[in-house]
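K.L.:
Each in structure tokens, the structures are laid out below.
Nothing in this text is a laboratory measurement; each read-out follows from the coordinates by a stated rule. Keep in mind it's a predicted model, so treat the numbers as computed, not measured.
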Structure P
């Protein structure tokens, strides 16, 4: 298949663009998940809270990391400063 044929068929162009966008979103979600796990494991939380956040992250692979970065990480740093 040459590029002229590819760009002349809008359905194929749309399918390839959609596939590329889906791959980009999946890569971003995977990167967010991995960054959240590393951040949780490096946080100053105790063993119990670390396990809780890891379970939340695995239970909700997109919402768990988002919740960690919005709520848990800030709370972990606040707890470290309190001690």
Structure Q
């Protein structure tokens, strides 16, 4: 997949969100940051994924709830 990336649902008051974005940047994993406080559509998408907290990661078709480096990395490498 040439343009593979991770979608991360975040909010400004989420320390694990900041940590995850820093880790992905340092690991050269491209990501799209979807701030649920800035866009109601992102909030609705998060709810539709079955989540009630951030961060939530969408890696391909896999949804990862919570910041788990190993799960994110494994899903990323499988794309």
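K.L.:
Among the shown structures P, Q, from which was the value 26 of relative contact order in percent (Cα under 8 Å, 6 or more apart) calculated?
P.N.:
Comparing all candidates, it corresponds to P.
K.L.:
Given a value of -11500 for helix-only ellipticity at 222 nm (-39500 (n - 2.57) for each DSSP H run of 4 or more, over all residues; to 500), calculated from one of P, Q, which structure does it belong to?
P.N.:
Matching structure: Q.
K.L.:
Consider the structures P, Q: one of them gives 85 for volume of the Cα convex hull per residue in Å³ as calculated from the coordinates. Say which.
P.N.:
Q
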